[in-house]
1. Suppose Rg and Dmax of the Cα atoms in Å works out to 21.1, 67; of I, II, which structure was it derived from?
2. Looking just at relative contact order in percent (Cα under 8 Å, 6 or more apart), which of the labels I, II belongs to the structure with the highest value?
3. Identify which of structures I, II gives the largest calculated value of FRET efficiency 1/(1 + (r/R0)^6) of positions 65 and 345 (r between Cβ atoms, R0 = 35 Å, to 0.05).
4. To test your reading of the models, identify which of I, II gives 18.2 for mean count of other Cβ atoms within 10 Å over residues 25-32 when calculated.
5. Work out which structure the value 32, 21, 13 belongs to, where semi-axes √(5λ) of the Cα gyration tensor in Å, for residues 161-264 alone was derived from one of I, II.
6. For which of I, II does mean count of other Cβ atoms within 10 Å over residues 89-96, calculated from the coordinates, equal 23.5?
Structure I
Amino acid sequence: MDLHQINRWADFWRNDIGVNVIPAVSINKKPLVSWKEDPKGNWQEEPIPQSLHDEWKNKGMFKSGMAIICGRVFRGENEGKYLCAIDCDNRLAIDEMTKDLERMSEKTIVEQHKDNPNKAHFYFYTTKPMPKKSSDTTSEKLSVKIDDNEVPAIEMKGEGQHGIMYCTPSMHKNGERYQILGVKKIVTFDGIGDVVKGVCEKYKLGTGGDDNKVPMKVLMDNETKVVQGHNRHEAIMRYAESILRKYPRMENQMFRDMIILKNNRMCQPPLSESEIDVQIECAVNYIEKQLKEEYDIIKNTKFKYGSTEFWRACDEYGRNVNTKPDFGVKCLECNKEIKDIDPFDNTHRGHRVVLK
């Protein structure tokens, strides 16, 4: 497929379907641009400018693949609606979605890659965002049931924060391109959330956590397994985020080794090192932004020197991933810098201070 044809597909997803589309290396499932923390915008929530889309096309960045961001539809006749994607990773999941795949593909976009007819993507517009159906925690027994097609492997993404979908005409890692089976239009169906909920209830899937995510307590358990088709990438990224929050000053190589060890223990099969590096980068960016927002609040807050809130803020501020252990405190009443923070020094006790 030549670059002109590929760029036409990028335009199709952007203009005809109306969603944000970003360039990616699809065989490694690695976006080529940040879709969460891009300096030019947060593409989970904001429309990608035409000029930036054209820039990516002119540079040939879609040649290695593309991904669409679920959620808000920004353009076209369905502007204001939401794109909901259903990712089925075994035959039973497909059969639970439809008993007639060909007929379904005549109503809305259905994607597959020819090397595996037991996997498929289904797309629907909704008038309100659908909840996320994320990865299922599995025991060895449940893993076998999924592999044996006794339990469906199914995910649902209904908002920008829920993730991306690698789409037609991207190359799958098995060597075939994603392709649309039938119509190139999407039907509006608000009942899709109930359909997926019914599948989960039927097979006792889901965890009851926020957005149906696996609770962190479960992810931290050494016996937890997440199998292929149940979003191993998200599980590893959330585990990495949790470790960063607890140990923000952990040495980089030790942190990476810890994530790789968890990957080998939890993910079946384990993610590749390149995939792990992508999830680590996402986790680091997310936590750094989260911490910066928290510490910006702390810096703009006036504390009373010696109060419990003051010492708690000092502890939190000093644990910032990007902050050196030594930081300053300024007394607003004395208009002086406090160089030594001493809990036994009563000189500034009760004075209004700010951390810097």
Structure II
Amino acid sequence: MTSAGGASTLDDFDSSKLFCGATHTHCGPSISYDRTGPGQLYDISKEADVMTPQQYILLLYERFGAGIVRAWQGRKPAGMSWALGHAVVGYNRRLSYADGSAIMGFDTARPDFSHVEGYEDHAVEMLFFWDADQKPTGMLLNVACPSQVGRKAISADFWHPIRQGIKAKHGPDIHVFAQCAAAGDQCPAAIVRGKAERLMTRRRNISWKQELANRVIRAVDDVWPWAKADVQTRVVFAHRTIKIDVPNKNSYNEARWMPSTVPVELHVLRLGDVAVATNPFELFLDYGIQIKGRSKAVLTFISQLTCDHHGYLPTRRAVSGGDYSAVNHTVGPKGGRVLVDESVKAINSLWPPEK
């Protein structure tokens, strides 16, 4: 593997085992070539101090490449532990009405408002990493919610105050890696109790970003003693890269002009008791719960929008209700079932057969 710019080559690194995950944010740089020109949605043609998509992508590749090389060449004996906590960060953003229709929105005042369409997952799934002296070096925090609080400035959204708070407690050198679980139908906005939540943040004199960050930080604090007491230095490790074709929504006669399948790359890892499974979709939460429920692992992390971006993958219930996120998709419920089955099969293959 050669890093961006060709500066370093890792002859002993299997690049097929490299994966990169993202989140759906409204406060990140644009990488769209066709939406940043004059008159377009993200028009930056008159912003002299703003990077073009080409400039940003080059910077991103250079930073990623250098980071990968530095991490691989700097490997040392270490330990890991896992923990499970809870924090309310993600809220289901699809509302259903009496006639069976649904919207991705906030209008609960309508007389025909029936219910919130789907589930919410408030787990904070955590991996902790420790050096040979069992001092913390980093943590991975997985929540089922995209980073979409901010819209007016480039930022890491609610992950920035999370990192600030954790570094204040555990030292400035600790790394906090953010991972977004299946959350295609989730958002970080309280919908049913929105007025009360806004008033509570005013009483506390904090922003909504900080409120969400405080919840996650409290979840970390709650499990920290138990994570520190259970550091493992010899764990079962396995990593499989899987390439499959999943049926697209063509199967429901919605778009005959499209190819009948979509090629996707999945990664499945085992780290002791823990499994990690990736997918390239904005995956509706139900699919993530199905994978977690059927997995042999004690704790299963899902990482969406990883290795590619194939758009939303809605449930059959969401497709029936309609509206944004449930109609503008390439892969539908049939493909979702294939994705779940293949992910579960790959995860469970990393554990011995049950007797």
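1. Numbers: I: 23.8, 79; II: 21.1, 67.
The read-out was computed on structure II.
2. Working: I: 14; II: 18.
By relative contact order in percent (Cα under 8 Å, 6 or more apart), the leading structure of I, II is II.
3. That would be structure II.
4. Numbers: I: 18.2; II: 15.5.
Only structure I yields this read-out.
5. Numbers: I: 32, 21, 13; II: 37, 28, 11.
It must be structure I, since only it matches.
6. Working: I: 20.5; II: 23.5.
The read-out was computed on structure II.
Read-outs throughout are calculated quantities, based only on the coordinates presented, and are distinct from any laboratory measurement. Note that the structure is a prediction, hence the values are computed from the model and not measured. Cβ atoms are built from the backbone, for glycine too; each structure is taken alone.
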